[in-house]
Structure I
Amino acid sequence: MSGITPQKVNYLRLSITDRCNLRCFYCAPAGEWEKLPAPEILRYEEMLHLARVAVAQGIRKIRVTGGEPLVRRGVVEFIQGLHQVPGLQEVCLTTNGVRLGELAPGLYAAGLRHLNLSLDTLRRERYQELTGSDHFLEVQSGLEKAASLGFHPIKINCVVLKDLNDDELLDFARLAQERPFQVRFIEFMPTVSRRKWNRHFLPMAEVRRRLAVLGEREPLTRKTCAGPARIFRFPGFRGELGFISAISEHQCPECNRLRLTAAGRLRPCLFGAAEIDIKGPLRQGADDAALGRLFREAVNLKAWKPEFTDPDTFHPCRQMVSIGG
């Protein structure tokens with residue numbers, strides 16, 4: 001396992017819904033996934049129960065994801081509940097920002113400070129093309145609202161798409177130059193047809209090459225519960241830039257994450273097919289010791305090496321919107 005021990009797994013990505021109010025082609029294309037019936041989605045009290053079990057197994061950070069988590073009713077109260085789980089050190093949220101302006105005050109009052117905003121373009125017309133919706137102004141307003149309230153860190157996640165948004169790399173970088181944001185560039189994963197993926201994939205080495213005009217970058221120390229991004233400071237920047245290269249530069253030996261889907265399945269790896277049903281045992285009355293064993297089983301199933309080496313052979317067993325990203 002390349003020196004990695006199970007104790008290193010300290011980060012859980014928790015999907016609270018498979019619904020989304022956008023239709024980004026690489027995640028939730030229109031009409032191409034079957035939404036879960038409501039009774040099949042974990043209830044909030046079940047998620048809080050599993051969060052306590054996870055913390056007992058060494059999880060110290062939980063990131064709430066979707067789908068789009070802010071479309072689920074009661075999310076503010078749920079976030080508040082997570083902050084009350086003993087031993088949980090970090091609670092984070094990833095959102096597309098469409099409802100952020102509306103919900104940011106409540107989220108802040110609930111204790112949330114760590115915020116990731118998924119945004120692949122800074123141009124309104126292009127935003128509509130990429131997401132299928134004209135919500136760019138709401139997202140922009142939500143970002144400003146979050147910044148004014150004092151959310152920190154605010155991380156902006158941009159999936160780099162060749163010939164679709166790669167002409168905006170410097171525009172995104174300037175956000176981190178002018179504001180105390182962390183802008184993270186993410187490689188396009190092979191979640192679509194091979195033809196479409198090959199057409200729009202841009203390796204992170206090329207992204208870094210294009211951004212070399214910004215000056216010499218200084219690597220920052222990776223925090224204990226941090227995800228896969230490699231973070232750098234650039235001269236004159238108020239914020240930072242990050243690079244996530246899950247395809248061209250596999251980071252599997254450094255992975256510290258598990259995923260829990262809205263359907264109640266533990267996934268050791270985003271790219272792997274392995275899933276463990278934890279909802280069934282939970283609803284059948286399994287005690288915390290038994291549920292804890294399922295978390296340990298998921299850790300033991302982590303491959304610590306790439307689950308695939310050729311995008312031709314990879315396609316996730318379900319849409320990204322159903323996995324939780």
Structure II
Amino acid sequence: MPTKPNTLIDAHGRQVDYIRLSITDRCDFRCTYCMGEDVSFLPKDEVLSLEECARIVKAFVSLGVSKVRITGGEPLVRKNANWLFEEIGQLAGVRELVTTTNGSQLEHHAQALKASGVKRINISLDSLNAERFKNITRVGDLDKVLRGITAAKQAGFENIKLNTVLMRGINDDETLDLVSFAINHAVDISFIEEMPIGVVDHHRESSFISNIETLATLQKHYPLVSSTLSTGGPARYWQVPDTNTKIGFISPHSHNFCEACNRVRITCKGELYLCLGQDDKIELMPILRAHPNDDEPLRQAIIESMKIKPKGHDFDLKRAKPAVVRFMSHTGG
């Protein structure tokens with residue numbers, strides 16, 4: 001099949017048109033499945049400047065990327081982060097600018113994010129029980145997140161979606177309550193299977209819940225209708241009839257989605273990971289800093305990176321060690 005000029009095609013014929021860029025490894029939560037309790041954060045000079053983040057995004061957009069997701073850590077704890085959102089929001093090639101957040105800072109940032117061009121926002125929410133929420137996040141305040149969700153709705157984003165990681169024996173008894181909350185607030189919700197990334201303080205093989213099981217639970221209570229909606233990511237959606245809510249399932253274990261992978265991730269250190277579940281990467285920071293006024297070497301490095309994008313991840317919960325040792329807070333949520 002002929003390809004358009006200035007597009008990124010990997011060795012398996014997949015077009016990459018979606019990037020997820022982490023702008024900080026810092027977070028005001030310490031979610032048990034995302035980072036270690038005593039995590040050490042990077043020194044400032046090892047983190048991309050916002051100007052370098054903008055250069056990376058512009059290079060990818062010039063190569064056909066049209067969807068940009070800003071992540072962290074928690075992106076909204078990065079000082080002056082809205083400058084970057086505004087820079088990206090002005091790029092003609094960006095069809096969709098989105099962000100993922102834990103919701104803790106949304107009460108104060110929602111209006112500015114909407115004004116900068118952010119169209120969709122994903123908010124992590126793993127429990128509606130304040131005590132349990134604090135246990136999962138180690139430090140989080142559920143009320144702040146709920147106020148953030150309200151602020152996001154008032155700001156008028158095109159779509160708001162809750163992201164939930166269900167864990168057996170931890171929060172799986174809230175499946176129906178979380179869906180009911182989404183329906184009552186006219187937002188979408190996605191259930192994400194926990195991925196074997198980083199070392200956590202619970203046993204993933206016993207806590208893992210397949211989205212096949214979650215879907216079966218929900219179908220006993222809702223006449224869900226399969227949806228053809230695609231947001232450019234790996235989620236598969238079901239519509240809840242007579243509501244404005246869709247339920248998504250991101251299933252790296254039970255429904256491997258690698259054959260249609262269209263995305264890469266850039267960490268706040270400038271590491272370009274070609275797959276979340278593999279360690280293949282290109283270091284972009286040295287290129288940026290060696291060529292401060294010339295983005296062509298950066299573009300060429302991105303083009304060359306397509307040759308090493310793997311066919312897929314290799315998650316196996318029965319392994320003694322996680323698939324990759326780095327935490328999600330390092331790679332970008």
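All of the numbers you see were taken from the coordinates with simple rules; none came from a lab. Note that the structure is predicted; figures quoted are calculated from it, not measured. Cβ atoms are built from the backbone, for glycine too; each structure is taken alone.
Could you tell me which structure in I, II was used to calculate Cα extents along the principal axes in Å, for residues 170-273 alone as 44, 31, 25?
II
semi-axes √(5λ) of the Cα gyration tensor in Å, for residues 26-73 alone was computed and gave 27, 15, 7; which structure, I, II, did it come from?
So the calculation was done on II.
Starting from the value 4.0: which structure in I, II was distance in nm of label points 7 Å out along Cα→Cβ at positions 138 and 218 calculated from?
I
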